[in-house]
Every structure is written in C-alpha cells, then in structure tokens.
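Some structures are shown below for you to check.
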Structure P
Amino acid sequence: MKFPTSGVYAITQTDGKQDDTIVSDTLAALKGGATVIQYRHKNPRDSSTLLAQKIHHHCQRFKVPLLINDNIELAHAIGAEGVHLGQNDASVEKAQTVLGPDAIIGVSCYDSLDLALKAQKQQASYVAFGRFFCSETKPKAPPAQLSTLTQAAQQLALPIVAIGGILPSNGQLLLNAGADVLAVIGGIFDHDPLTATQRYCKLFTPADRIPG
C-alpha cells in the first residue's frame, strides 16, 4: 500500500481508554473514510502488540495503511505498512533497513522546510508539519505557519501532512495553503469517530473545495 495523496489521517487516541474502545473507535474512523491510520501510544502497555494487531486487521479490511508512531520494532512485528518518526526517533535509513524498501516512512518536520527537504532526500514517504492551531494533545508544541505549507508545496514532491488542532472548520485553510492530508486526533476521537471523520472527508470532496 502507498501513502495517500489526500484525505484524513486518523491518529489513535489511547490515553485513558480501554483497548476495546480504541479498536472500535478506529474501526469507526475507517468506516467514516479515513485514508490512513497511525497507532500512537506514548505509554505502551503489555497489550500494545495485540492492540496494534487488532487495529491492523481492520485497516487491512479497508485497504488502509497502518503506521506505527516511533516504534520500528512493533511495526515490523505486526507487519504494519510503516512508521512515523519524530526528529528524536530512529533514522529514516534504519526504518528502511528494518521494514524494507516498500515501507511507508513519515517524518515530523514541525515548521522547518529544511527538515522536510532533508527527509525527501532520504526518500521518506511523506512529511508532516504542525502544530497549526491550539492542540490538547501537544499543547506546548511550537506553532507552524501556513506559509511553510505553501513553500513546501512548491519545493517538495512528497505528500504534505498538516497536524495540530485541526477542525472541519479550519482544515480548509491548510488545504488551500498546500497541505494534502489532514492528521487528526481529538477532532475525531473526542467525538463520535464515524460522523467526525465524515465531516473532515467533506473537505476533500471536489465540489466543496474552495480554490486557493
């Protein structure tokens, strides 16, 4: 599977939730139209491998790639389609070595076009910028600028992901600025994931898009 060139990127919300709820919420996001899922668990527990496997099973049913946040070994163990790496995580090269040449590898670039150009040179699959708006998941993350998306769209040949406080009401700004994919946690999983994901998906319907 390839990383999508547009659509909703749902990132699991795991804090304080039971495994069954995480799985059912993820399934609802898939039914709502999510085009990629990331399993993100900053405080993994003994059941993390089984949980990731259950999520991957549903992703495979919908032909949607599952990426694992930070953890190359877990991605390899369950046969996930790839990983998402921050700047303090393992290198793109290591991920490619462990997961193979067809793996999807995403890289966090915050508000740095230089980091994105470096990731492209290393043959990353996509780059992610953010946060763009206030985010409960990462309240202390430094802000990113809309102009960074515009510059990235002009200089990169990779899909561009925007993240951070994205709502159906402000996502269009990011798409108009140059984002291809919108990554969402709370905007989906703080609500009914099925209907919330559907609201985001409407931003990608050609009839609803506002020319930039």
Structure Q
Amino acid sequence: MLEPIADNLWTVTREQRFWGLETGTRMNIVRLADGSLFVHCPVALDAETRREVDALGPVRAIVSSSLFHHLYIGQWTSAYPKASLWGCPGLAKKRPDLPWTGVLGDGPDAAWEADLDQLPFTSRFEHEVVFLHRATRTLVCADALLNLSKHPSAVTRAAAFLMGNSGPGKGYLERIAVRDWALGRKQVDRILQWDFDGVLLAHGGLVAHGGREAMREAYAWL
C-alpha cells in the first residue's frame, strides 16, 4: 500500500472521482527528524493502511494543503487524536466540523521545519500550500501540477485532451484556476527558487526528475 519514494518519504495512490471524473488521488507521508510522521492529503484510512502507517512511526501532523483534499481527514483525526491538524487558507471555514490546529501559512510550523520548507500557491482557487522535502529534493503538492494526460481511463484522458492537459500543470484549466495572475507569478517564482528534482502530485504520475523545469514550463504563461 505504501510506496517508498526515498529515505523517509512514502506515497499512497488511490482511485478517486472528482466532479464525476476519475482523477485518482495521492497521499504522501514524511518521517520527520524526530521519527514522527507528517501526513499530507490523507486518503481513506482502512485497516491495512493504518497498520503500515503505524509501523513507520507516530503520526504527528495531518495536513490538507488544498481546499479539495479534505474528504478523509475525519477518519485520521479520530484514529490519531494527538496529531495536530492543519489546513490551507479557507478550509477550516469549509469544514468547521473538524478540530483544526491552525492554518498553513508562509513558512513551516516548528513541528516540521527541520525537514520541510513551505510556500503558498494561494493565487489558485484551491488556496494550495506546497512543500519541499529538502533531503530528497522533492516538491510535495496536491493540485498545482495536475496531469491526467496518461491516466488509465480513456474517458479521463479524453477530458485531459479537451483541457489541453498534455503534461504536469499544463492546460486551459490552469488559466482559470489562477485567480490573481500577478500574485501567481510571484508565488511560482518563489517556488522555483527551491532546489527540487522530483514532484509528488495528487493527480497523475510522479515526476521522478526534471520537476523544477516542469513547474517552470507549466506556468511560463503567467
């Protein structure tokens, strides 16, 4: 269930429908310097997933970095009540039923600052916040680099074609998703100052290498 990406970094890929379209989704887990776990964009917590997660270490932080990645948070907070819960700007208002610890901002919390950098990409309607796992030079994001062009579903690939989604972050949808283009340009430029090679994205295949160039190319229009 848990796929190791590099030392102290794992991912889980699941099926997920969004607005009736099968897009898939992905959860990422970082083991922090103190041995605890940072859980990014949780998927459904079944018994097998919980066993594998518990074998890695104690869950310290549960993070939903996009307005659309909140469906399973309740399962995780019930299972790990001692873990802190963090959401992107606006998510606490969308999900007032959840026991939020705080809002993700412009810089990492003390709980994960030794391992992860953090920047907002809030010019998009998802109000996303993205992360850099410094040790592995990996960008950890949710929707910032959508890539459905090679999805197993022919229907999904057809939808990607109609959106012009030919690669990570490409397509007409991005021009709609970014509400404030001037702010978007500034935020992308800050992300591009990071030293990263790989990308873990929620919807689409992993970017093993060339991730920084993919990000630059995806948002060259800003």
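When helix-only ellipticity at 222 nm (-39500 (n - 2.57) for each DSSP H run of 4 or more, over all residues; to 500) is computed for each of P, Q, the one that comes out at -7000 is Q. Source structure of the calculated read-out (relative contact order in percent (Cα under 8 Å, 6 or more apart), 16) within P, Q: Q.
For distance in nm of label points 7 Å out along Cα→Cβ at positions 56 and 136, the highest value in the series P, Q is held by structure P. Source structure of the calculated read-out (distance in nm of label points 7 Å out along Cα→Cβ at positions 32 and 168, 0.9) within P, Q: P.
Computed from the coordinates by the stated procedures, all read-outs in this text should not be read as laboratory data. Computed from a prediction, not measured in an experiment: that's the story for all the values here. Cβ atoms are built from the backbone, for glycine too; each structure is taken alone.
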